[in-house]
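Q: Take a look at these structures.
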Structure I
Amino acid sequence: MNAARILVVDDDDDIRKLVVQLLERAGHRVEEAPDGRAGLRALHASPPDLVLLDVSMPDFDGWQTLERIRDLSDVPVIMLTARGEELERVRGLQSGADDYVTKPFGRQELIARVQALLRRSGARGETAESYGDGLVTIDFAQRAVTYAGRDVALTPLEFKLLSTFVRHPRQVLSRDQLLELVWGDAFGVSGDQVKLYVGYLRRKLDPDSPDGVPIETVRGFGYRYRPPS
């Protein structure tokens, strides 16, 4: 696997230095930040391939940092925490984290989880660079979308949802399929989230006529994108 650029955000100097050392030994390029605000500045300055983010940090904790990250990017995020309770893991997944590692962690386990997530995110990236059907155009590399010739600003989650629809044209996708394809895991995420975000996406694409957007509701089954003929 090619070297990835990884951002480690943790206020514990000893743990942060250990994680940096492990990742560098595995061949990755690593940048570190001692708190959430510094982590966000580092992400702005040079977007990483993956973020390791501690939950318990003073002032600006991991949950707040993750929320800001998800407003800006769909970069893979692994949460690091001393808490291993199921509710904490569910909260992380619902908030947009991709994986969850409990401290104290095994060194080999941490590296294996990082490598597995990098492989998954790399596989998602090995797709067509652009899409166009006369109504919707997408530049996947630039995360740029137009609808009927008008630029549309989407959040990372909305962009993933639209990308999933156009990559499965005329195919009915169930809520569970969309949770898996867009959120990454159906566990801990309500199916109502799909309905909510389909509504957001329709209104973003065409604020004047959201019902005219060719994302159809197939009652009892799910949703289908039907590109113009």
Structure II
Amino acid sequence: MSYTTECWNAIAPIYSQILAHPFVTGLTQGDLAEDAFRFYAIQDALYLQEYARGLALLAARSPQDDWVVMFSDHAKTAIVVERELHASFFRQWNLTDEAVYATPMAPTNLLYTSYLLRVAYERPFHEALGAFLPCYWIYLEVGKALQKQGSPRDIYQQWADTYASQEFEAVVRQVLSVADDVAETLTDAQRSRMRDRFVMTSRFEYMFWDMGYRKETWPLQAE
């Protein structure tokens, strides 16, 4: 069994809860309130700004030149390609870039991205890789699951098709291969810490869907 398969098995209960979450089931059934999806999409655009910065850090810290190129490429993709997906939604909602990027981060979003960037800055490369992997892999698997079922809403189907695409799957498989290669060089204790990071950010992925469904706001507001 590969190391990444072990990691995936470790988050099986989390992934099951993601698939069962009403935000995700609402995408396939078409009954997710569009204002919840709009809230999610705006927060996801804000998330990707920070995720791309984290990928750039992974690139800078990569021990192999090919990985430097790969993660640099992925940082660009997060900014350019995925931003275009969001922009297509924002145009439908008549939202300007200025309005989107002036939106404050929801608490869960700020917590998640702060955790990612702290790990990318402060922890060893293998731990940072473990932390960044769920965003790749869970989105691929959720996208494939949703695409298989289909959605009566075009905007939700477009979202699923993006993450279920062969192009995105090829990107994810690249990163999984790197993770397995890295794991082969680690001690048991290091592999365990890398897996702990993977499990932690998988929890954050669940929380992100839930944040969108609840349209999470800060419990206390400043004047």
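Q: Determine which structure produced the value 17.1 for mean count of other Cβ atoms within 10 Å over residues 37-44, calculated from the coordinates; the candidates are I, II. Display every interim value, and only then the final one.
A: Numbers: I: 17.1; II: 21.5.
Answer by label: I.
Q: Taking relative contact order in percent (Cα under 8 Å, 6 or more apart) for each of I, II, which is largest? Walk me through the numbers on the way to the answer.
A: Values: I: 13; II: 34.
Structure II gives the largest value of relative contact order in percent (Cα under 8 Å, 6 or more apart) among I, II.
Q: Compare mean count of other Cβ atoms within 10 Å over residues 141-148 across structures I, II and report the one with the greatest value.
A: Values: I: 14.4; II: 17.9.
Greatest value across I, II: structure II.
Q: Given 4.3 as the derived value for distance in nm of label points 7 Å out along Cα→Cβ at positions 117 and 149, which of the supplied structures I, II does it correspond to? Mind showing how you got there, number by number?
A: Details: I: 4.3; II: 3.4.
Going label by label, the one that fits is I.
Q: If helix-only ellipticity at 222 nm (-39500 (n - 2.57) for each DSSP H run of 4 or more, over all residues; to 500) comes out at -27000 when worked out from the coordinates, which of I, II was used?
A: Values: I: -12500; II: -27000.
Structure II accounts for this read-out.
Q: When distance in nm of label points 7 Å out along Cα→Cβ at positions 45 and 165 is calculated for each of the structures I, II, which structure yields the highest value?
A: I
Read-outs: derived from the displayed coordinates by stated rules, not from any lab. In this text the structure is predicted, and so the values were computed from the model without any measurement. Cβ atoms are built from the backbone, for glycine too; each structure is taken alone.
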